[in-house]
1. Quick check for you: by distance in nm of label points 7 Å out along Cα→Cβ at positions 350 and 574, which of I, II is greatest?
2. Could you figure out which one of I, II the value 150 for volume of the Cα convex hull per residue in Å³, for residues 246-381 alone was computed from?
3. Here mean count of other Cβ atoms within 10 Å over residues 214-221 has been calculated and equals 20.2, so which of I, II was it run on?
4. Could you tell me which structure in I, II was used to calculate helix-only ellipticity at 222 nm (-39500 (n - 2.57) for each DSSP H run of 4 or more, over all residues; to 500) as -7000?
5. Supply the structure label, taken from I, II, corresponding to mean count of other Cβ atoms within 10 Å over residues 342-349 with the calculated value 21.1.
6. semi-axes √(5λ) of the Cα gyration tensor in Å, for residues 110-453 alone computed as 36, 25, 19: which structure among I, II?
7. Have a look at I, II and say which one yields -0.49, -1.35 for log10 I(q)/I(0) by the Debye sum over Cα atoms at q = 0.07, 0.12 Å⁻¹, as calculated.
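Where a number appears in this text, it was derived from the coordinates with a stated rule and is not lab data. This structure is a prediction, so every number in the text was calculated from the model and none was measured. Cβ atoms are built from the backbone, for glycine too; each structure is taken alone.
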Structure I
Amino acid sequence: MERESFEDEEVARLLNKSFISIKVDREERPDIDQVYMTVCQALTGHGGWPLTIIMTPEKHPFFAGTYFPKHSKWGQPGLMDILEQVSHKWNQERDELVEVSQNIVQKISQHLNITSQGELSEEILHEAFNQLHQAFDSKYGGFGAAPKFPTPQNLLFLLRYWVQTGNEKALKMVEKTLRSMHRGGIYDHIGFGFARYSTDKKWLVPHFEKMLYDNALLAIVYLEAYQVTRKEVYARVAREIFTYILRDMTSPGGAFYSAEDADTEGEEGKFYVWTTAEINEILGPQQSKIFCQLYDITTGGNFEGKNIPNLINGSLKQIAKEWNMPEDELRGIAEECRIKLYHQRDRRVHPHKDDKVLTAWNSLLIAALAKGASVLSEKQYADMAARAFDFIWNNMRSKEGRLLARFREGEAALNAYLDDYAFLVWALLELYEASLSPIYLKRAVEITQAMLELFHDQENGGFFFYGKDSEQLFARPKDAYDGAIPSGNSVAALNLLRLARMTGDSNLDDVAYCQLNTFAGDIKDNPRAYTYFLTALQFASSPSREIVIAGDLRDNAVEQMVNTVRSSFMPNTLLVHNPGGDEGKVIKELIPFVNNQRAIEGKATAYVCQEFACQSPVTDPDLLKEHLNQ
């Protein structure tokens, strides 16, 4: 539509004669996108992008659609015809259009502001599991038919469901999906990282665009799968995702860019695909034969005459047997080939990089890196996460301290949205557990208080999408639907519960309880659409556990205790460190109950507390491990 219409002089003359044209970046203004997309869905029965809206000067819409060709054809109205008809009607029958727009605004406002309240029970968790199980593709993993999206929140929910119920089906669904996605073409086997979605059910042909948020959330899932299973492949995928992000998507200041396009030189996927001739020339005859056999590279190709490297049918074990070599040797050859191909590919014209820095998406990557530091004992990930947070804190706040949503070319702008605040608190909670530096917990509490002040609906519960100090659109949306990424209300619910348990702040606990009830009716209608929100219910409905480790972090025994907690998958367990002395003042102010949980006789000491009662302190790291395994 951009090429056909907005860059066309004939269309431009018509637009400029009768309309004020506004192009919106929906990643910068998700509030506008959310409100007017609801209008489009209500008027046409479907939505999508590009989104086309015509409205009055009061921002009241009366026409909506998605793609329109320049001229009418095949029964589809053209933009030129639409603009001429609307212009004529505006001049001749304006009152009718205004009345239509007012009716639309009234109905959409009610729809966006009203939630269906109630009370959630554990039964809804079982219903969500059953829905996911019914939609699960047992052959290729994932949920539903093509196109297939990763939907990491489904997998996060299923891992917690497995912990809560012991239902092995939940874990098998997660593992099948993670293995299938990694083996498919949706994963970049040459340069790492996941594409946005697969156009087919096998995960073979991606939409080649790479998004920061997908890779952040998937890294978290692979890390948790590694905690559960200790299978090295999951840790390796998480490391490779971080390699891609730190290499290709990190700004000089330490923040992270938003996305890479699917197209290169006007051709989708051109940067990523190969011919057998190219592979032969780069790798030579023997290595080429091995690599092509392993990664499904053929003369006919698997994508428009060319090849997307994938492991869908390639069995390392089988191919090693055919070549009469150990698996480790074959793996080494495959890695040597990958590096050669990566360097050759790097000489190609790269896809366009969207170098916006978005607070919400950066926060997801900070959370992922912090979790990577904890699970993999990789301090560099915590350092990169801290550097990215510092960038946000120092560059993406107003003079008054108001969080901002976007930074680009030296300018921070746009009041941050609920997602920005909620995701940043999530990042800080992970960063605290990775570093045990109390400043991150302190910042999490501060940002939560600001979130309550700016977004909380004190009358009906829940959080509005944009703040009370932001541009007020004709409606103020509030929902908990988990789409491509978890909703701000879903993440806020879990954050509030975690902070309430850590700090003992009963007000936060009350807000969290209200949060669960605010959206209960909506969730009961379709629990599968709210799986991240349901992780908050899982947390609330299971016994929580706080582990306080007292002592100097430089003490080997303290380090062993901390690593024992971090390496295990315990989604309802919170880790707190009490360094004692002057260093411990900040944490004691934030978490008063640690006052009595000190190092005994100067030794590393662990306190395991559950349901507001603590077991006898433990000074032996091995004994702590036994306690946690009980």
Structure II
Amino acid sequence: MNDLDLYLFNEGKLKEAYKIFGSHLVKDQDGVVKGVDFRVYAPHAKIVSVVGDFNNWDSRTHTMEKEDEFGVYHKFIPELNEWTRYKYCIVTSYGQTIFKADPYAYFSDNRPETSSKVYDIDGYVWNDQVYMEERKKLNHQEEKLSVYELHLGSWMTKPDGSFNKYNELVSLLIPYIKEHGFSHVEIMPIVEHPLDESWGYQGTGYYSATSRYGVPKDLMYLIDECHKNNIGVIMDWVPGHICKDAHGLYMFDGEPTYEYEDYNIRENVVWGTVNLDLGKGIVKSFLISNAYFWMDYFHVDGFRIDAVSNILYYLGNMHVGTNHGAIEFLKNLSYAVKEKDHSVLLFAEDSTTYPNLTKSVLDGGIGFDYKWNMGWMNDTLRYFAKDPIYRKYHHDLITFGMVYAYSEKFILPLSHDEVVHGKKSLVDKMPGDYWQKFANYRLLIGLQFTHPGKKLLFMGGEFAQMHEWKDKDELDWNLLEYPMHSAANRFVKDLIRTYNHHSSLYELDHDPEGFRWIDQTNYEQSIFSFIRFGKDKNNFTIIVLNMTPNVYSNYYIGVPEKGIYHEILNSDKEIYGGSNIYNGADMETVEVFNHGYKQSIAINISPLAISLIEYKKGDKLE
């Protein structure tokens, strides 16, 4: 490690720290392994040693040399090879001996074991060159973007209940994603973590793809095959806080190293975690290098940043104070990621009103591409929980979202957080009898996919799983044998197919020109109607939502162009589990002034249903 590397590391500007720290196989010119190079940062330590099976975990055998006054320790150990198990034995400044996993390890022992493993991260031959080049040409804001969020361990298990490996998921997951039409998968955290029940959100090995599902190169293969099938992969990433397990980053050398020194802002009592000090140079280098690592070695398409509110404000509480050091980290992260590859996306999971999250750093923003629209999610789910008879009193829960829809570039999330901890599954949140629950569910998903903003749906939501998500069991796939669940799944597939083939539904997601209300004031009947426009103003789709079980015939709505209109999707069709009231014939405009337009069309309004209507142009029915 030269002086420049050390300077950049301490300043938070070392972007490939993983090439220096951690364990690295040393090979001769013929590729023969000669041993392993170890390097670790432990500024408060008195003594650091490498221990493992190779020396019977004896800390006296391979003591590391301190390379500089800042606390970087180094040791080359000959004759070690790949898969060697090891830890760092650290004697703290107050004389305690602790054993730590390697913060930069490329692989880890399978829980409950906590050792790091030497792993040859190099050598995978990628086959996604065409996809990667095409990705760089896209204007993502004008492209369709529908994300399928999943937890690898509980999406689908083997018959004995054990996990499928990364490479085994290739033949299971990819056909399923293609069949449904999602553009991306978002994988819940797969960094190494000790407790299954944390779902990966309390990590210990940021550079180590969890060994639960196989080895890192198997994960590379999974992502490679996703890319070959034109499926993007978003990584759920947690840069804000860490778990407190003894072998992890917590108090790494016996004193605060990666976390805050101040107990009052360090301890995240609610989650039982510790907040990283994102203002520290070494933490910035650690995390920005980590983003580069996943981009370099795993070709990830984006990062969903967890708990951004906990980063923007100390303890996630604006009354405690704005965390300017952490905000600067987010800006540095965005700038670094975009400098390396502008097509890698950054998503903020944030529930605050902190401004300009999705403005570029150069324009004075934080630099995210998208922000989760938690306000839309909360208001929408509150509305749908109401009995339809009372919805007219809560009409603004649906309309209010358009007041701020263009304040940020939003993604509309129906995520795992909404179907756990007693919140019920999406379909079970819905009021009414069995039929009405499913009708409301279809209406909800229909609203999500027609409302301005990109889309995210958590696994199981695509076939109306009745129970909450159970992280220890696979999805209730048997439900697809039941007609209503199978029909619900067919609706979701057809809805996404419609979304993918009608650019008016996504092209101007972040432009006010892409949306216009037809009627947002029909409180009494709880009917909403609006238009989604593409860049070509003659490319538009009309959406009508009926939030009650009432049926209306010859319901007139104003439309912007004279001609022929055709219903392209209706959630009340029998094939989706509905009552089969829909608009089967083309509709010709009549010269009736309505909703500010000179012409109208007369439609059937289905019960608890969404209707998508396309403008076909032309003056008359043939």
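1. Comparing I, II by distance in nm of label points 7 Å out along Cα→Cβ at positions 350 and 574, the maximum is at II.
2. Only structure I yields this read-out.
3. Structure II accounts for this read-out.
4. It was calculated from structure II.
5. Label of the originating structure: II.
6. I
7. Traced to structure I.
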